[in-house]
Structures are given as structure tokens and as C-alpha cells.
1. Assign the value -1.28, calculated as log10 I(q)/I(0) by the Debye sum over Cα atoms at q = 0.23 Å⁻¹, for residues 78-173 alone, to the correct structure from P, Q.
2. Could you tell me which structure in P, Q was used to calculate Rg and Dmax of the Cα atoms in Å as 17.1, 49?
Structure P
Amino acid sequence: MGNAKLKNRLIFSLPAGYSCPNAGVCKTFADRTNGTIMDLPQLNSQVPEFRCFAAMAETRPNVRTARWHNWDLIREASNAGGDQANNIKQLIDTSLTVHKPAPLVRIHESGDFWHENYMKAWILTAIDRPQQTFYAYTKSLNMWLNLHELMPSNFKLTASYGGILDDMISKFPNVFTRYARVVYNQQEADDLELSIDHDDSHCLGDKPFALLVHGSQRSGSAASRAISERKKSGSFVGYGKTSAS
């Protein structure tokens, strides 16, 4: 089923978990060969545990194959010798050129910035394409901090709570001005004084926000129970092909 948040934009994804060096409570993998889901949550994060939403899509062979294909090509470019960031940028440029232009480019519906030169490659791409806006959630806050002075205004990152570097968000508030927290219900968002994003628009704004936990969660987990409770009450459960309510 399609994701109602992600219409009218290009999306680039990598394998969940494998390409997420700083994932925390959400660290989830799908086996490359058979799609079996493996959960390895790192519990030193600052938010409640939840399973990675994107990893579950990789139980489908076509999704898994496409994401691994992307990562194989990126890693091949990064190992080609010479200017690693520029090599990756050239590959990204080629990928973007063969698609119909779109005003928005979502980097990583699945996956994350797994290497600093890989993040730099996307920054350089955004600099060369000022007519497009590039945006991503990331837990690679160390890379962001190192490269933030290079980032153009059309490259928008949201710090994603739930990683092993969560404490950096409060330590460097001038860098990580926009962040997202996963919550179980509306009351948790209200207690944090955060608006809930249902359509990805908050990623382009200038304020922190919340995301309601969704997707297939571990059986018996608090996240799974929260979704069941919202379903019973007729509240938001997940994103389908139609716009979220």
C-alpha cells in the first residue's frame, strides 16, 4: 500500500538498519535474502521503544531488492577511489536525471546517512539543484554537526529521536533546531507541546514535532498496544493510499 505522506516527490531509500549506524530503539533489519525481520533495539535512547516503520516494507522482495540495489551502487561509488563525496554525487545526479523532475526529494524513506562523505554528496547535490528541496530524517547527528555549515537552505534535516546520539539534540540546540519524537498517542504529543505531523509538511518547517507510532510493531509491545487502542477509538493508525485524517 502506498504512503499518503509521500506523493508528488522523488524518494531515495536504502536498506533499513544496515545503513543506520546510529539507530537506537528502532533498530530493525530485514534479511537481504528472505526478508525475515530481526529486531536489535539499542535501549539507551530517550524515547519509548518502537520498531522501524520502514523495515517492515522489506519483507516484500521488490522493495528489498530496490533498496539493496541502491546501496550496492552507492558503496561501489564510494570505493572507486579519488573524491569519495563527488563520486557518490555523480551517481545521485545520474539517478535524479533519469526521473521526471519533482520539487521535493525525500532522502531515505528507509535508511540513513551511513557515512559522512555520503551525507556530503547529498549536500553537494542540493547546492547544484536549488530549484529542488531535499529533506530527510536522520539519527546521524555527528555527521550533521560536522557538516552543518555546508548545508544550503534547500537541504532540510530533521533530527530523529530514538537513536544512540539523542543527547546531542539538547547539547547543540542551534544546530538541531528541528527534531521529531515518536509518540504513542495524542496525549503524549500534547504533554510535550508538539504538533503531530500527518503529511511530512513539518519536515519543511522550523519547529520540532511529533510522529504517531504506526506500522507493524512487535507483538505484545507497548507500541503495538498503543496502535490497537487508537484503532479501537477510531484515531489515526497509519498511512494508506489516501490522505491521513
Structure Q
Amino acid sequence: MALISLLTITYNSAATIQTTLDSIYAQSFQDFEYIVVDGSSTDETLSLIKEHPVKVHQIVSEPDGGLYEALNKGIRLAKGEVIGMLHSDDAFYDDTSLQKIADVFEVGADACYGDLQYVISAGLPGHDRVVRHWVAGEFKREKLKYGWMPPHPTLYMRRRLYDQFGGYDSSFRIAGDYDGLLRYLWKHEVVPVYIPEVLVNMRVGGASNRSLKNIYNKTLEDIRALKNNGLAWPPSLLCKNLTKIPQFFKRQS
């Protein structure tokens, strides 16, 4: 069984980290190392992590240049054959999520992804309200030309591919995950396996959608990511935004 390195990036995450930790602690699959990379939080984030019963194998807290620099730091620290991430605003969908991921790698996958739900917290465990249901669908490389991408919080990939193709470009502030996905899946033709189930619940309110200015900046970064990886940006960007619309009308049965 391949050891999974699970990364959580935190910065002043005291309001949300408890849910993340609880979902990790509840996993039926436990053959993983857990790494926390903190950007020198000034709230109670670190004390909550240290007080929680989930085993943290490595924790680093120091100033960094943002999310993608922190992810690269976590990837460098990782000892597992497989690397994935669970951000401090996110939680596993249920206690079998990590087992489903591990099963895919047990049969030889290089990477995998699944479905994602965007939720608004109701303040009570198990009562989050789903506002967007992202059914990723089967992987076809050509779909990347038309704005398709897998939900990044559900992506797990073998460490050797990060070693071979590099980590995330930390010059991006918002769309470094999109740039990375295009580099891995389009430019270097990594073929991920699709797990047709919700793997992660993600709280709404991410950096890319907090203001019109951020939406504008994200659009510019999306264009740069597409150009970086040799894709024509006008059709990709248009389709990327249009295909999000049905996600607001789907719900997990």
C-alpha cells in the first residue's frame, strides 16, 4: 500500500481548522502522514492543531509567499509515494474518502480526482448547506482545451511526477492550481483516474471569488496559465466559466 502524504496549508485558520482535523481523524484509512504548513498564524490555529487527537507528523510555521509557495514546501517535506492536500477550509466528504483514493493507487494509478461540493457552514456538524455540486466526469485530455479541469482539492498524484514536472508556480496568487493542472495533465499528459463520488466538501468564499477585483485578477492569471501551457485562451476561458453554471443546480443524491 502506497503511503499517502496529506498536506494542509494554514494561515489564521482557527475558525475552520477544527472541521478539517475532525474529518482527517475520522478516516477509516490511516496509512498516511499528515503535514501542516502554516504561514506564521497569529490566531489559535496552531494550538487547535496541537490539541487535536489527529497525529501530525510534521508541522512548519514560518512566513511564506502565499499558498503555492507553502504547497511546494509541503511537497518537499513529503515522504509518501502519493501526495494530496486538504485545505483548512475543506473537509473529507465522509470517513471513506481517503480509502477510495488509496484503492485507486493500489491498482497502479499515477493520479486521481473525484467530485467536489461547495458548502456553507450551518455551524453544526453534518448540517452544512450544499450550494454547488461539481461532478467532474471522466478524464479526456481534449476537454482541457475547452476549459475543463478536475477539482484541485480532490487531486492526488504520485510524488515522482511532482519531482519530474515541478511543483506550483508561486508567481501566481490565485490560479497556480489551474496552471499546475494544465502542466501535468495537458503538457506532460499525466492520465488521472476518475473516482465518481464526492470526496471533499469545500467551504465557499475562496480567494478567487471574494471581490470583483479578485475575479478580474483570476481571469488574467487563467489566461497566463493557458498561454504557459500552449492552449488557446479565448475558447478555454469562455467554456471554463460556462460549464460552472450547471453545478449550481446539481445536488448529491
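1. Among P, Q, the structure yielding -1.28 for log10 I(q)/I(0) by the Debye sum over Cα atoms at q = 0.23 Å⁻¹, for residues 78-173 alone is P.
2. It was calculated from structure Q.
Where a number appears in this text, it was derived from the coordinates with a stated rule and is not lab data. Fair warning: this is a prediction, and the values are worked out from it, not measured in the lab.
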